[in-house]
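Coordinate-derived values only; no laboratory data. Note that the coordinates shown come from a computational prediction; the quantities given were computed from them, not determined experimentally. Cβ atoms are built from the backbone, for glycine too; each structure is taken alone.
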Structure I
């Protein structure tokens, strides 16, 4: 343990001071950005979609003159959703590729692990994939988190369900990690505000595939409203097992799995599932406008892979680019960070205007409740 701590301290001391890096990644003709996300394996469903969003924002900006005449170029690193690879990739982007800013630090757990490296370097960094409170409380000067916390999102979803389905028996199945604990806190807050009869609650290990035991508990306890707190494959497995047991509680999932592929994999049983999000559903006026924009800059194959993470990646990267444009005459880290904090709210069309405010490093974006429509493989807004 002492050896590990010693190596960590040594590696941090070996990093260049932030002032020595503040103008890196900028030439007379180009600005270099970098990002880390899972581009392979099952989590690539979100990583590839985010990358498409970042690329879309960059292509749009480049078509409109770039930043002060400089074209923007993006280097994307695949971490496979493995934390050690995230840290390696972040170090590579900062110290080897010498990018000017980061557009993603991968998922929530990966971003938390990489945060000390990013904070030490001082590089502007956007976090649009996993907005955990630990990433912005206390705020780090150079790290900007876009979205809403899992806790507040779940609180809003649970309160809506409590109003819509009063006096029902509830069940909750959550992942045994920071993500699941954040959802549990949101449910606990909702229970303090509304009448929720929680008769069954359990956790499962990340990566679990068999949910026979959990769904049997749902059946035995006559659960009428079920919070399926998985991500992607776990929610699919839960619904499939519920079908096998011939039970059909009102079901709600969370935004990490609010993608067409999940609805397709579940089948007709996905129709009517509730969710919550801070970006617009694809099957909406804002979603269609976004798809039209995507069709201008992405291939047909890429447009087919667009989902909510494309929207968050686009919105976050467009916000970063707007801040950089505010600093065209003196494009430095300090100016970009100040612009992210002080610029007017950024309109992106896919979510509420993004703003951080004095000392703020979290956009605190409002959420909306949605309901799945299997026929269109999308969601429809049903309430606030």
Structure II
């Protein structure tokens, strides 16, 4: 039986808009390092592959197209990359995958930020690429006219990823000499311009940051976000509603890993989980809007579902805890042990890097000369 991969998506107090009002949520700490360090430590205690950090370029909104101006829900975020870098030294094993909006963010900046995170975490960084078609987000930058076709955004994201990958490779692994006796710190012949010239970016290179410890930190994105291409992404997130949709999504994805997103309400029994979900919906004034399936029930029942969908071709799952203070511990302390009893999940971390946890080999540098026979 192949190993199941698990990640959790961290966002505010949880994925339900009323999560911040729940007991244990501690809304006064949402913008503190302590809050995020505690969440990531819990994920690591559950042996999860990685956590993702949500981010955006405008205040959160319950509307997909306009700001909602609501004041009864969590609004505001810390920068995802900086948050991941802050908690990295406090952890040892779990992967750290911040979200970055490629639409308005230069790939040169992203490449060195994630490379730095990979150094700080000793090889546990990843990148979650997202795009934005929202005019009110574009208005923060004033450099482009919106809206634009979704296909154009996906093509731009593909170029963005390609530039980032080239910049990660622009230093060969042994470019740093650090020889005090000769006074040579770097071998200039092993730093390479990337010379990318495309429709959306023109980047000379090389990077200012040496090649990351993983060579290429894993790049992840939701299905359709990045136009297909050779090596575009290592992991795709999909949102099936049942096993048949999971099978179709797995067949369509062009990546080594396909993870399904699920929002979860977990309790010791199904009625308790359903009652809690109803109470949260009532507090919010409506059911939580979501693009993903919602699971409400026990950890054992969720394990049944995950294993069923794995048979459909998925390699893992990114779970969205409805209330982080409540549902994250039930993932790590109830769901994980249940999967372990079934022989479907690791009992210890077996690799020091995120690529290793995902079973991805460290890639060769595209610019390095092939070794002579």
Structure III
């Protein structure tokens, strides 16, 4: 296995150089995913550090990367970054629109040095539009797209899905898809381009199927009233005798039949599509789940096609038998963490290094990327 300090490693993106301008949230996660896939990711940290308010050794989004420290406000700071951009395949930044340009490392500056560069921009509102210059966080980006308003129970408030749906699903993953598509184009034509990845765009796009169902009359525009949002009694979560939960997704008739049989309510359960009796069915299912613990129900449903699973906590998840068998989680540097995904038959991936500490790899990057001036002491801050 290659080590992070060499810039090499396993994975389909081995040999691809990615320059990440330090930020928080979706940008670092996107760069981590590229590093997981084998890219040599160099993170340009700011003096004093940037990132989560935790020990850098535990910031998993910086795993398998290398770090240099550059003060972009110093006189020669932009030149150092442009030297790196000249040798990169991809650049990722998450500033507000116009900030990179003001710092002297915008797309125009970078493409003047490297016309084939894929310049990935990660924002909440996008590079244009009335809200483009405004601040925001995941929840505010989700709110106007309709996706946040979908999540929650009938009569209750919208439920906040951590920052997974906006920052990472609607943001990071769309940035990575865009970057890889643009990289394919650049490899074929020598022409780089800007990828404008906005969380509002990605989060809206994630609901494409729902918009189709809405147009066809198969989805009600309110929470907790639909097949996939907890509105039906055979697609949701139920509390068990020990205060834990089971998740039920018995949508197809054969799975529903298996579900009510194992649950022990086959005789009194109404027909699956008898909407008028869904409230009755929900009460029956809820009462039945309350008679046993989560682990007891897990054992009863094991090996069935009832589409029922225990709701586990973050600490419990790595010990689930299936996830353990697949190696869905891995231990690296004393930290249990999700393993790289997806999986590849010819170019397997792995966690190649611990989270990069700011500035720890300056000399190695200067050598490997042939940027000797990177190691020189920066000049004083520009006015």
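Overview of results
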| item | result |
| --- | --- |
| Among I, II, III, structure where distance in nm of label points 7 Å out along Cα→Cβ at positions 49 and 313 as derived comes to 1.1 | I |
| Label whose coordinates, when distance in nm of label points 7 Å out along Cα→Cβ at positions 105 and 169 is calculated, return 2.2 (choices I, II, III) | II |
